[in-house]
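Peer 1: So, here come the structures, one by one.
Derivation of every value follows stated rules applied to the coordinates shown; laboratory data play no part. Treat the numbers as computed from the prediction; the structure is a model and nothing was measured. Cβ atoms are built from the backbone, for glycine too; each structure is taken alone.
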Structure 1
């Protein structure tokens, strides 16, 4: 009975992608080519693989949460958390697990090899949202499942969080101009398109910041926040990964298994200075 629901969840994502592409074509944040360095077929290939893998993993996640709940397991059931409080706790914990997963993808070399596929995109638009290697999809699923099953979160709440996460991913990658006044209003609490675009900078101290998924709180708390005002100035992509051997469909899929250019050492002081809550030395 879960399979139709899994397919149904694709519709909002595809609709959001379509709307974003129309808007970013009409009034783009930046004038950039959607086809430069062969990125369009590569991104479409990853979009298809990400959506197919996502359907399978979402089905596993739903079956697992049903099983945990059915056996009366999970922290929430131990403490009888229900209603709005349960939803709030679930969203915060799931979002924290997404933050830790993203941080790990940057800090652990063997995980970074997978995440390079996403960051090597030389331009950022709605198609970048689903430019994710299948290996990375499994890693992110592992973190989400561990949090959801440990808590005993209701399947409906997990499904809504995953959907919100996917829709926000399309929004934050879309080549759409957001008024600075709106960005300043929302970035205090939420990840905005400008905040995330800083994360796609070629400068390593900016790439290694703004890891949060939905709530910007975690970047502020852990000293990894860089102000979103930098969005208009950043250069997208990764130095050393612009060649066709890394940007083609086959080249990108094989990236985690190939010898890769070394990352340039960045300066972390800029992150500490930018953060509202300075990192402890």
Structure 2
């Protein structure tokens, strides 16, 4: 459990709820409101928490949600048509398509899901990576009706990739944690994540967007003398952001390149591109990978 209400680990929420979690999005969309970034920022923490709590319930309390949402300054909200709850009886075709390569839900399984879970899968149906992560978190909850469905599986899809060619001497120093007191890879990863978070400021193509989940990892191949960075960055509405993903991997690789140049003057970046390939290493599965859903 990350916080005291429904929130996925992949959402990367901080305690301040600096971005609207999916539970709050469900609540607000149910009353026809989409807050601008300034609108969400203007809310006190208690108000953000209230919306997230209400949005995680089995049945939405629309009058109460409307009352809370009415406190957002009108200039900071966009009025849209109220979003109806996702159909419980039949699986939406977009969800069927998104799940085709992951797990084919039966109608009985779909109907047994919590409405917030159905909302999440429907909302993320255009982002194969995030829908996988949502399913993976559900599948790790003992007693959940989807428990174990992702066990032994590895996600494959569009990722940004950048290779760093490194000498065996530098790779050995990294493995022995002799570079920056063993913090080199962590610091490079932090650099890449910062770049991804700032990508709307740096890249005109996504100006004005808000970055949501940022995944960035590295793997080393000693035989090839390379370190491969891979990234998948999404907007807060679930859209995959390939440009931000490329910025993340190249920034991380560049940062690590600078850290290793003293050991390997020939260290260099090659092959930055988008590719269809497996996510590196194990899927998120530690004690943080949980979702709390009131039932």
Structure 3
């Protein structure tokens, strides 16, 4: 069926008619997902990518058992538990809107009570000692609190020397502006969230301002659009079409693949002044 017809029929179109436009992400190449079904690694989904991106981020960080990891915007702690289970790390899972009692129940149910601690806290006002964490990780949330110029030097003071921060986030391929088509702004009518999910070039410039941060990776994810599509497929399985009809239309109309995903990896240095990206 033509995409135009599908869009005109939203939200009355049948789910089966939409699934071909929203394929599953391939995940067989990710060792930590071996033995999981597609449905299982979407458990507790609060955004796109889920354990798929957490597993990739853990690999980029080269996490080893007993490392101390801070997860910002940790949501329901499902991803923190996955990280602890498969990499053996100790994770403090921070979220301003967290129900820590409910999250603790999730942690216990998953057998991670000795490795994951949920904490209700503002990412801008954290109660930790400096130079404490081996790594900081943030999935689908950093743009809510980390886009001002003062935040990166603030958050990295909690990293040990040579520690890493890794971010996976929705982004636009290029910066949007007043001429960007309305259908690409996914939080209509305010559109404030859309204007916070900047392009990879914007993020690169944002990071290289800071002399003690070595930017290792800042690029569009090779399956950036597919991560969005996969997320819609999951929502088609778990929500009413009418609730996500705008997101469906947004992606079906995105002929230029503007909506994508971003990976950032940066390392804390002392006295570092180089302003180019150093690929590992």
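Peer 1: Match the computed value 0.15 of FRET efficiency 1/(1 + (r/R0)^6) of positions 31 and 183 (r between Cβ atoms, R0 = 35 Å, to 0.05) to one of the structures 1, 2, 3, and report its label.
Peer 2: Working: 1: 0.95; 2: 0.15; 3: 0.40.
That value comes from structure 2.
Peer 1: As an exercise: helix-only ellipticity at 222 nm (-39500 (n - 2.57) for each DSSP H run of 4 or more, over all residues; to 500), calculated from one structure in 1, 2, 3, equals -11000. Which structure is it?
Peer 2: Values: 1: -18500; 2: -11000; 3: -9000.
Going label by label, the one that fits is 2.
Peer 1: So, one more: Please state which of the structures 1, 2, 3 yields 2.6 when distance in nm of label points 7 Å out along Cα→Cβ at positions 143 and 239 is computed from it. Spell out each step's value before the answer.
Peer 2: Working: 1: 2.6; 2: 3.9; 3: 1.6.
Answer for the origin of the read-out: 1.
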